[in-house]
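Alright, structures below, take your time with them.
What follows draws every value from the coordinates through simple rules; no lab data is involved. Keep in mind the model is a prediction, meaning the values are calculated, not measured. Cβ atoms are built from the backbone, for glycine too; each structure is taken alone.
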Structure I
Amino acid sequence: MAKNETFWTADGSHLPDVQPHTKAKHRLVEEYIQNWIVTLCGNNIGKRKKVLIVDGFCGGGMYRDPENGEMWAGSPIRIIQAVEKGLERVKIEKSKPDYDLQAKYIFIDSKKEHLDSLRVHMMGLGLGDYTNNPEKCELLWGKFDQQLESILLEVKKLRASSFFLLDPFGYTDVSMQNMRDIIELGKSEILYTFMIDFVRRFLKTNNRKLKLSFQSVLEADGYYELKDTYKDTPAQQEYLKDQTLNLFRKRTKADFVYGFSLLHNQSLVKYYLIHLASSVVAQRVMKSAMWAQNNLDFLCRHHDSVYGMGHKSVYYFESQNLPRCFDVKETNNQACIEKLDEHLMPLIYSGDGIQFSDLELKTIQTNPATIKHYVEFVNQQRDAKEVEVIRDGKITTSKQVKSTDIILRAKYKQTKLFT
């Protein structure tokens, strides 16, 4: 077996090295799942909620971190811990000490030894209650697409909100049809690792075998047709990103699709993490999680246009003699708000105002801004006397912008709007 191949032994003794992009992905999933639970349960009028979380390519539970030689928990363990932390926050922050969250986990892998390893490491971390209770957790041996039908039936039976983490080893392991089936559940989301290298290889070689997968699995006929899109100039990187997101919007029928770039060097995206959801709230929470893991500088060569949010390998920062704690959040905050001017002001100026919720809905997939950036932008424009905020038919000066507020060009007479 190749030295660097990602594999686990059944006894859990062999741990593959965790790659920088995998660590970034794990942190993002952990951040999102915790906030997802807080949002679902904290905003729920009732006292109980059912969720089902599926890790379709779960691996063996633990990695070795080559940076320090320590163990690094894989996605199944991080998901369980994130749910527990999220529920604890609901009980404390949302004043719901008796909240009943019924969470079930399904971890799938095509190699039995990986599941055996996962079980060993879960037991070692005191998570044996999960591995020994099929009502709480199932470890399924087999291919994800072959397990999907029964999982979909279970989600429907439970009437649960569901989250699918799909991080396949190969580009043929998850089809567009699989993702459509998940999205059609309604209260479902997907975070999918898309290997853009596959598209580059196909465009460069036009290999017949790759073409078959390109057409039947990705259903990508009519996309990526710009000449020389396999090259790595910023313009072509931007084209690949835009075509990929448009492809997923069209084929999966998800209402909200947003991507996170994983770069292995200064300019080349190797993977996209693509979030697909039917709810604007879900995408809002995901964008906040992506923002927390982003280390791209939006002011640097229009990175927000070329890559959106994303993460560069720490090795890039080392090669550039930049500190590992290099923090671009402050500059990105202002750059993001300034960028909103291009997207929001035409909508505000185009008529007799627009509801704040509609302003977000129409633009949330076109920029990296979170809801906090939207609110800050409106307040900045209001301070600059560019816009007014109308609430219940009157101008409001409240800094807490509500979803039902009307944002309109300043100096409009209210009688024109509300008579």
Structure II
Amino acid sequence: MTELTESSVRAEVRAWLEAHWNPNQSLIAWRNQLVDSGWGAPHWPRQWHGRDLPVGLVPVVEEEFNRIGAVSVARVGIRTLAAATILAHGSDLQKQRFLRRSLTGEDAWCQLFSEPGSGSDAAGAVTRADFNGMHWVVNGQKLWTSGAQKADWGLLLARTNWDRTKHAGLSYFILNMRQPGVVVQPLQQMNGHATFNQIFITDALIEPELLVGTEGGGWAVTTTTLMHERRGADALRSWAQGSDRPGQVYEEERAEIAVALAPYKWYPNRAGRVDLVLSRARETGRLEDPVVRQEIARLLILSRSAEWTARRARSAQAQGRPQGPEGSLGKLAASHVARAAARVHTQISGADALLSGADGPLNGTIAEILVSVPATSIAGGTDEIQRNIIAERVLGMPKEPSVDTDKPYREVPRNAVR
């Protein structure tokens, strides 16, 4: 077996790209070639569309793609979480059915974890799945689901056993979002956008083979999905840029990105827009105020520290290390940065920060930042959830006392009707 080195991998992928890359073919046709070659996800197993490449050599492949402007496999949205989860926990049938189409971008996905009565406590799910001998029959409601209106499939956490403890009674499914009994309704936000949806599920059917992992083993699968989500919390920046080059494949990729990002165009504002702070301070003359200047310095230090935390997480991923709690560190840091930025923007703009639309600073951008920032401390697990994870898994502190994990879940008081 030939030893893999940086130079040998570079030579091989370069030769393949020079022989096959054609920007005038369709996006799906190109991605299917990528999947067949294994260069689309080279660190995946050969059996599942990869090349068993050590993750440390993946950047070499990416450099060669970037060198000639070749488009990658689909990396937009929840499909990346679906692929990572199925690759880790899915059956061979599930991998065969879904992994290729996740790489080509032919399937759209959403994540069905949160519920109205449980907030960030995903394990408190009361959406139920009952087996009738042929199918799992699902009834319940999910909330805060982005992309559900366009999704073909959903990653569903549902309760299959009420006589087991909270976490042990959960199972993880792949739900067909296009079937009768699945109703998606958009949620209007106070910043004017409608990124999220609520989903009403009534007697929806799931084939037995679409149970991921084992019945009652859903929490372990969910943890994998959540850790990938938190580790990739800043990943929008890396895949949201389409090339402006001519060619059918570029045109179709730009359209794909535009559709996928349309609900998320306010996400940079929920992060606080630290990049606007210095220019705004100069424009308004507030940079001369020593108090404001000091707060800006604090914000920039915090932001740079958070950036290094995120880089450590990405480096761990590049080295093939398993998903761990570092994603929670980055997620919590992002919340601190966003809130600090909102305070600084308010100090700079004063009462004008409350003005929206054309009357407000930067055509209302500052006002949108102020009403969007709270979402950073909620989405993907609240700050309180992240602190618990860090305390237990990083600092080794005792678990928070719980009153709902040591008894059958049907006996646990909760604010939702079963």
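Things to note:
- For Cα Rg over 2.2 N^0.38 Å, for residues 175-342 alone computed as 1.07, the structure of I, II it came from: I
- Label whose coordinates, when FRET efficiency 1/(1 + (r/R0)^6) of positions 31 and 191 (r between Cβ atoms, R0 = 30 Å, to 0.05) is calculated, return 1.00 (choices I, II): I
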